[in-house]
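I've put the structures underneath this note.
All of the numbers you see were taken from the coordinates with simple rules; none came from a lab. Just so it is clear, the model here is predicted, and its values are computed rather than measured. Cβ atoms are built from the backbone, for glycine too; each structure is taken alone.
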Structure 1
Amino acid sequence: MDIKIRKGIKKDLAEVLKLIKELAKYEKAEKEVIISVKDLENDGFGIHPYFWFLIAEIDNEIIGLSFYFIRYSTWKGKFLYLEDLVIKEKYRKKGVGSLLFEKTIKVCDELNCNGMSWQVLDWNKPAINFYKKYNAKISSTWLNGKLTKEQLQEINSK
């Protein structure tokens, strides 16, 4: 299996969205995906890109994705935030995830980041075990907070 890892380009976005939806389905949150290819195009390839991605492919078939952006920690400085690492189901446990993750680590180093962070669901044991192979720290103390677009609009309309 000849796996190629490369930087993502605009024409990949339809397949990227399919992978995002595949991950959301796996995480039992498929209906949460509201983003479109046009949104991805505007946000990733506009004047100020908000994200970048790496693609894993075999024979020009996209089989995996590492989707990331830069976040800034007031304590630690610049971090690469890995939003999604997803491999098509039939290609899992074949080393694709490791290749993508390790290439993402290289990108992190090339960008001179002070670290890399991500989230993993507490029930996703295969993913937790994958990250632990890299000696990653998985926190059980930080809780996630968020406001939806609708909540923001409601607050701002007061």
Structure 2
Amino acid sequence: MNTIDFIKSNLESSKGLTLGLIMDLKDEPLAQPTEKGGNHALWILGHLALSESAIIHTFILGNETCPLSKWEPLFGVGTEPLTDASAYPSFDELLAAWEETRAFTLQTLASFNEDDLDKPTTGCPEDWESLFGTIGLAFGTQIFHPTMHYGQLSDIRKSLGREILMA
């Protein structure tokens, strides 16, 4: 297996695992993991869509903005999840945005060769080089980012008294 295929396979696996838990929480999209709050499924879904769009369009392709930049105030790094569903796009709109973004991610990945993975990204923020400094690192971060939020989704499910789900 070459590196491009490895990245593609792991992008699909991490999204599939995380999406399994998100879909299980569609009926409780604003449930939070602790009594003191935390990221809920609706915020996580929007955050994953926005983040992936930003990484592909701005870090890897060097564009000034990404198609989902309008969602930055809701889902950007450092934002706090709101408990008012009307403040957010619908669950289905967020899901469609992540699906569309992931399709573009895979299309973009397919346009690169092995040597391209070592090239520096053109839009990497200062001090984030360890995560996004090369095209390969930026795709690698796309692999593990959804699984970072998998734990939060698992905690939400536990707070709701749901049975263990191996998504």
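Structures 1, 2 were shown, and log10 I(q)/I(0) by the Debye sum over Cα atoms at q = 0.08, 0.13, 0.20 Å⁻¹ at -0.25, -0.68, -1.60 was computed from 1.
Once FRET efficiency 1/(1 + (r/R0)^6) of positions 11 and 35 (r between Cβ atoms, R0 = 35 Å, to 0.05) is computed for every structure in 1, 2, the highest value turns out to be that of 1.
Looking at structures 1, 2, which one was relative contact order in percent (Cα under 8 Å, 6 or more apart) calculated from, given that it came out as 18? Here the read-out was taken from 1. Can you tell which of 1, 2 yields 5.5 when distance in nm of label points 7 Å out along Cα→Cβ at positions 27 and 115 is derived from it? It traces back to 2.
Comparing mean count of other Cβ atoms within 10 Å over residues 83-90 across 1, 2, which structure shows the greatest value?
1
Suppose you compute Cα Rg over 2.2 N^0.38 Å, for residues 75-130 alone for every structure in 1, 2: which one lands on 1.24? Here the read-out was taken from 1. In this comparison of 1, 2, the computed figure -17500 for helix-only ellipticity at 222 nm (-39500 (n - 2.57) for each DSSP H run of 4 or more, over all residues; to 500) is attributed to 2.
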